[in-house]
1. For which of I, II does distance in nm of label points 7 Å out along Cα→Cβ at positions 22 and 38, calculated from the coordinates, equal 1.8?
2. For distance in nm of label points 7 Å out along Cα→Cβ at positions 14 and 30, which of the structures I, II scores highest?
3. Assign the value -4500, calculated as helix-only ellipticity at 222 nm (-39500 (n - 2.57) for each DSSP H run of 4 or more, over all residues; to 500), to the correct structure from I, II.
4. One of I, II was used to calculate Cα extents along the principal axes in Å, giving 57, 24, 23; which?
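Read-outs: derived from the displayed coordinates by stated rules, not from any lab. The shown structure was predicted, so the numbers you read here are calculated from the model rather than taken from an experiment. Cβ atoms are built from the backbone, for glycine too; each structure is taken alone.
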Structure I
Amino acid sequence: MHRLLTDLSLDECGTLAALKDTSAPFLQYLDKVGLHLGAQVRILAKVAFDNSLELRVNRDRMVLISAEAGKNLYVT
């Protein structure tokens with residue numbers, strides 16, 4: 001079952017499984033921050049100011065993404 005990345009709780013893990021937005025700019029953004037289908041992600045923090053998400057990607061990299069980007073990513 002797919003869930004939005006933004007629906008995960010703090011310290012919850014998921015596997016990036018699908019994209020809501022498949023526009024070229026969004027795909028380029030994901031490539032730039034190192035997020036790709038199949039990536040393992042863990043929610044490290046949710047920033048209260050703007051709901052951005054701090055993620056650990058594949059256990060070796062930390063990434064900060066906007067809430068808007070998180071609403072376009074589905075995890076299992």
Structure II
Amino acid sequence: MRPALEEVQRLDAYLHETLNEEQRMEVEIRLLWDRDWQWKLAAQKLAYQALRLAGRRQLRRELDGMHTRLFG
């Protein structure tokens with residue numbers, strides 16, 4: 001697997017708290033000294049926030065459409 005993809009997967013697992021204790025500590029130690037990883041983690045958090053917001057907006061549009069169809 002490509003190293004960049006492995007990093008994304010490791011940070012994803014860290015954010016979703018699915019790492020075991022040793023893996024979590026490895027990530028946290030690397031985050032302490034690797035500014036690039038700090039930026040990648042921040043970018044991944046922002047991406048997840050954007051996806052959640054987009055999903056909420058889409059759901060709101062769908063619910064509004066349903067309401068309009070049901071209640072005019």
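1. I
2. Working: I: 1.3; II: 0.7.
Between I, II, the highest calculated value is found for I.
3. Working: I: -4500; II: -30500.
Of the options listed, only I reproduces it.
4. It must be structure II, since only it matches.
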